[in-house]
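FYI, it's all coordinate maths here, none of it is from the lab. As the structure is a computational prediction, the values presented were derived from the model and not from experiment. Cβ atoms are built from the backbone, for glycine too; each structure is taken alone.
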Structure P
Amino acid sequence: MPADPKPTTVALAVTDGMLHFELALAYEVFGAGVSEVVAPWYKVVLCGQGAVRVGRFRLEPDHGLDRLPLADTVIVPGWADVDVAPPADLVDAVRAAHEAGARVASLCTGAFVLAAAGLLDGRRATTHWAHTDVLAARHPRVEVDPDVLYVDNGSVLTSAGKAAAMDLCLHLVRLDHGSAIANTIARRLVVPPHRAGGQAQFVPAPVPTQDNHPLAALLPWALERLDRALTVEDLARRANMSSRNLTRHFRAATGTTPLQWLLTQRIRRAQELLETTTDSVDTVAAATGMGTATTLRRHFNRTLGVPPDTYRRTFHDCHPDDTHRRPLARRS
């Protein structure tokens, strides 16, 4: 880590008709005042061609769209009317930013801008489920996935709508600063700290907190026993229902199967232990119910794209006072 790392610049690209919710939540995440937790934080700039109308609000951008190529990360919020082609100047500026090396992320229907710029050609992408068919029809070279919260292609990321946009923003913070900082931001915003991008967009009934819900007591019970080799039968027995009935409740409440949910929680717990302890990979594997280091490495690499050792070198706190993780190098 450099002795005095510079803040990375996050540019919010705006134009008339953009959705104010996605724009506001991006600003809340990247503009959060957390200097007492991690410093330096992001520098947020608003970029647009003159005053723009966002919902019922009029915004005065800090810079023109020509500022986008100087940013480290460019966020493109969505807008209401997807039947109208995105402005050419915005499309050109986003393309130029990516060519200059910026990480470009779209929120909700902002994916239409990235697609128009050619950034999604040959790539998997998503947008709000109500508009995935339109995106696929208009841009046949894009592999549109209507069933996920967000897609991370490295330098190009796309999210579904509303709450999924928050998930993607927190995912970016997690990549740059680690899960502890991302969780701190999430707690301040009173939102879940992390939902995997592959989770289903549309979940008919999110997990309720009522005591009488079939999973209300089961999920906390399972989280306290991740070090054990839990099976679907174990969970069903605890919930006093058949395995088939349990699977049905899990899909309705979480959008996934019991075993996939368990694996996600084990990986998440492994990330926390790798970031905050010096335990060996074997010890982490045992603590997360993976059994062996080989099993942990296989699932970890398949899920996150890197082995546990590499993840630890990137995100582990070597010193108690060092809360930095992996800031992106700011270009001049």
Structure Q
Amino acid sequence: MNSIVINKFGEASEVFENFKQAIPVPQEGQVLINVLATSINPIDIHLRNGSMPALVPAFPAVLHGDVAGIVEETGPNAGDFKRGDFVYGWIGGLAESGGALSELLVADHKLLAKAPESISYRDAAAVPLVALTAYEAIFERARVKPGQKVLVYGGVGGVGHMGVQFAKLAGAEVYAVVSNDHDIDKAKGFGADHVINYHHESPEEFVQAFTNGEGFDVVFDTVGNQNLENSFKTVKPYGTVVTTIALTQADLTPIHLKAASFHVVFLVIPIAANLIDLRTGFGANLQIVSDWIEQGKVKIHVDAREFSFDNIVDAHEYFESGKSKGKVVISR
């Protein structure tokens, strides 16, 4: 079968190459998938350029964790999946797990869910990692409750637009922070009750305007790093901050003085460290998201540009340019 691999780290134009591999055979608990599409997440860039070398599969490495495809074959005890099922999931593409830049792949059935029949395989490929990250943040870490005020930084981004929708499904009053006025209607389309352009309002100003200076019950920061300072400013005493990016030094004094909780969501860890209990939840949580999509409760934000596997370099360069509007999908 044909795969796209890397044998070294570097720019997309320098490292991707075609490679012939044997067709994998599904083992106990595994599913063989005919790959129809994948999408790009920041972790895929980090793995390709070598900024997280310890997480990269052995060379020749097949990258990309998001997958949408059709079940070709199942091994023993692979759940209720069967040949012909339309499935999707985040299967890693790191450590010892093979990625989706291949014609076929094998994956642990517990990482998969049946994809919504109402959406295309391109849309399905855009969902898994961002939805699973937002689900863990909103429902498992912050445990958002009806009536709470939830602030989402990066409200129209990959993880952020899912966070807005999930917080709304949890019954919260949702405030989305965006970087320009063009994204205001988009954020409202995802269910945000209020949208804040951070270029126009400072954290102090919108905390005062929307919470009478008290702060938000939950702050979901999908921007992270230097923006953590703003998240710490905007959370209320005994509130909760959840971020997806904390690869920086940060002053935790505001969190201490507010006795607030601080969480990091990084779905790489359950795959890389083979944490069985946490991995098992991926497929189950994604099945819940599938049901919401089928019910019209969750929308998917996919960039309008289409890329094929033959255009993998162009796709990575487009993603890294920062010009994409929605998830960048690569299909066969």
Structure R
Amino acid sequence: MAQKKASEVEAFLSRPDTSFPVVLLYGPDPGLVSERANKIAAQSGVDLTDPFSTVALAADELEKDIGRLFDEVRTVSLFGGRRLVRIRGAGAGKALADAVAELGAEPPQDATVIIEAGDLKKNAALRIHTERGRASMALPCYQDEGRAVDQMIDEELRASGLTIDRDAREALRSRLGANRLASRGEVRKLCLYAYGASRITEEDVEAIVGDVSAETLDEMIDAAVSGEVRKLPNLIDRLVSAGTPLFQMQQALLRYFQQLQTMREAIELGNETVGRMVERRRPHFRRKAAMEAALGTWTLAAIGAALRRIEADILASRRESALAMTITRQLLLAMAVDAAKARVRPGPRSN
């Protein structure tokens, strides 16, 4: 079977095997998948600067017209040489999986096909057909472990002629997110900041590398529960770009509503006031207004209904991994819309 273990992928990429013209890369970290796809593209022998030799296709569009894929892989390059077909956003689509089975059995003669997918289960048709094909290779891409993060940091430091203190390295690792490309970008920004020096210090890390994902996650939750509908899409996009796992976004929303339920019970059943409940929780001053707005907006019944929907949508996103981001985005926006509607009606506030 043409597949590699996650621990074997880097070694495979360092010694490219061109006998597999169809390559599937999959995993929960889109940055790592994209970075490795870039490496395979660079090793394919295709002139990436020639627009007539490369084409990028969206998997969802191919599901509507899979013939486009076969047309592209069979097209002869205008100036000769190999062609590169790169497919992004692959998931549970049947048409693409069937096409990969055909291409794996009868590979294209002068084309390399790179497919980028999300996290695929063992029984996913796309993964199965790739692994079974004689000319196709499946490469799992999982989130960086500590050793891989250190390797990426060392690569960028060597390229910039810099070293780093032990404390500075620990501080840097703690601030890097789950997205390989975003993390590499942060390290490159740090190296640029330290240009002219020989060693990066902990002060350099604190000055230039921010733990953006944690702050943005709090902002996103506050926007959802307090009805800030206009702010929410940008906050979601920032988290996705930073590589924040969807389950972290989902669990943060679930935990907040569970806390909100406990506080609202004390208000409705224990004759507490919104102001006193917020003071007891002692939130960060930046989050205080959002918590007051949420407590004054969401009734106990509405919180219960929201919790049931959150749990149902989390389950749905796990069953339909290809739609997980869409489900989560719609869930967050629905929470914000409900909060916004409740704020313009006479609310349940108890002060």
Self-check item: Given 3.7 for distance in nm of label points 7 Å out along Cα→Cβ at positions 97 and 305, calculated: source structure among P, Q, R
Solution: R
Quiz item: For which of the structures P, Q, R does the calculation of Rg and Dmax of the Cα atoms in Å, for residues 233-272 alone return 14.7, 43?
Solution: R
Exercise. Using helix-only ellipticity at 222 nm (-39500 (n - 2.57) for each DSSP H run of 4 or more, over all residues; to 500) as the calculated read-out, with -8000 as its value, let me know the right label among P, Q, R.
Key: Q
Quiz item: Suppose you compute Cα Rg over 2.2 N^0.38 Å for every structure in P, Q, R: which one lands on 1.04?
Solution: P
